[in-house]
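These are the structures in question, set out in turn.
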Structure I
Amino acid sequence: MLAYILRRLAATLPVLFFVALLVFLMLRLVPGDPAAVLAGDAANAEQIARVRASLGLEHSIVEQFGIWLAQLARGDLGESYYFKVKVSELIAQRIEPSFALATLTLAIAVSVALPLGLLAAWRAGGTLDRLLMALSVLGFSIPVFVLAYLLIWLVSLQLGWLPVQGYARLADGFGPFLAHLILPAITLAAIHVALLARVTRASVLEALDEDYVRTARAKGLVEARVLLRHALANAALPIVTTIGISVALLIGGVVVTESVFAIPGLGRLTVDAVLARDFPTIQGLILFFALLYVIVNLLVDLSYLLLDPRIRY
């Protein structure tokens, strides 16, 4: 088991290095003078020279990469040209809303999708199965921003149940914190419910045809125990893998959702940085999202050790 864990940890290092290299080259391969691109169209020669010095463009590209890697190792992602603060501090300030939204989204998706997929597999081919799968297709088909505006119109404007936009920090009270997150979390969870429900249905349906399920039923076990203890438990690997994939989808979905609901998280920061052509912030966000994705995939791989003991050997 230790050898498996070490192999998975070692496999993440080349991925992180390759991502760092691509992020570094993203600016250097821009046509023209990178310093002029960063300084903006209205910058004078002195401002461009200052930007060039801050980037170390007077060195060779290999030396620049070495200096940049050394800064990354110290946790220095550079300074934002637009916000005038360290990028690492900027990310730290914006991480709470995004983390809260992602956590609530995944909680909703898992708690809704697993029962739906289990019921659909149990009643495969029946009316309930077709209805649930039709809802899954609908969840895939509606763009996030369209669903967001529909929910805002119905729940916030027509019914007045929840705030239209904004974010309340957890320190300001759990009630306002949850009230501002429910609507964007439901919006973002729709596609994940659709994806996870379909995968759960397919995996459980395959498990229900196995000999151990027929044996469990022949022993007289109640259907709920057969479904949960035998079918769902043995179908856990693809389900956990899909949950890991959902994290990758969350990165893109958070950008749109936070913009629509005016949530000051990492997604909104990404949009602001792109519009302002703030390359240090964009680079820092790409690195942070890549690191987060690698960590989540590593945790998913390690969870296989608990779900399938055969992997330990």
Structure II
Amino acid sequence: MSLILEAVLPLFALILIGWLAGRKRLLGQTATDSLNSFVVWMALPALLFQAMALISWDEIRQPGFIAASAIAMAVVFGMCFLAGRKEGRRLADASIASLAAAYGNAGYMGIPLCIMVLGEASLPAVIIMTLLTACVLFAFSIVLVETDLQRSASLTTTLRKVGLAVLRNPLVCAPLAGLLVSGVGWTLPAPVLQFTTLLGAAASPCALVTIGLFLSQGSTSQHRHTVWRIVSLKLLVHPLLAFVLVTWVFDMPAMWASAAILLAALPVGTGPFMVAKLYNREPAVTSEATLLSTVLSVLTVSLLVGWMS
């Protein structure tokens, strides 16, 4: 119980503060976009770059963790996708809903939660999960959406557009740059290390407040069954699959196994909503799924952390 009070509830309290600020319009109408831009383009990249620059390749050579996380993510995506297509939803809509079901909020919630529960040593696991989500899951979903909406003349053009977009993503570039620094054996100069430490320290609290601001703007969807399918797959099926895979299928250190389960149990991230908004494909579905999963994760994540402790 003390671990829940010390590690989980403060995180949700920051989300609540952001939600209240959004509802009361304390920070202005553009606060969500501005704070989100600060987190995505400055604070989180600094944190991810430093984390990867200071570790060794041996510390992240965890094929069991990568395989278990990727398989659990793929199965959840496939389950939601097949259910949506069976109901007659078009490829783009089914793809975005499936993206939401498998897309955990690793960048915003995963980092502070894992650090508080598992310690600083768990940060590489969060980064790997972030890269899997951003480089594989996100890109695959966008390819399906583009293919359906025929925004590009050919699959080759679509893949090139997606690849360039992913490489320009600061949450992908920063850890890859840090990994390069670590790989060649460079040592970060003291001023650079102090700079990334100061800037990265702002990532977690600002990210959590941003989630609250974003959730305060939620709208109601007419596809309630799709919303609840996404939420149940994300909060229940995804962590259960991860638990089965890390316990009985793949071998890995205990900390990495715990991180895999904890990251799988995270609520829906904001990425699917951004894709839905970009293509104007029922953004209310992903917005409501993000809101409901975040609220319900107060209970599910707290129970999981309590069980882990």
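Bear in mind these aren't lab numbers, they're just calculated from the coordinates by the rules spelled out. These numbers were taken from a predicted model, which means no experiment stands behind them. Cβ atoms are built from the backbone, for glycine too; each structure is taken alone.
Computing distance in nm of label points 7 Å out along Cα→Cβ at positions 14 and 174 for each of I, II, which one ends up highest?
I
Could you tell me which structure in I, II was used to calculate relative contact order in percent (Cα under 8 Å, 6 or more apart) as 35? Spell out each step's value before the answer.
Values: I: 26; II: 35.
Source structure: II.
Looking just at volume of the Cα convex hull per residue in Å³, which of the labels I, II belongs to the structure with the highest value?
Details: I: 180; II: 132.
Evaluating volume of the Cα convex hull per residue in Å³ on every structure, the highest lands on I.
Given that distance in nm of label points 7 Å out along Cα→Cβ at positions 134 and 198, derived from a single structure, equals 1.7, which label among I, II identifies that structure?
Working: I: 1.7; II: 2.4.
That value comes from structure I.
Suppose you compute mean count of other Cβ atoms within 10 Å over residues 142-149 for every structure in I, II: which one lands on 15.6?
Working: I: 15.6; II: 18.6.
Source structure for this number: I.
Of structures I, II, which gives -22000 when helix-only ellipticity at 222 nm (-39500 (n - 2.57) for each DSSP H run of 4 or more, over all residues; to 500) is computed from the coordinates?
Numbers: I: -24500; II: -22000.
Traced to structure II.
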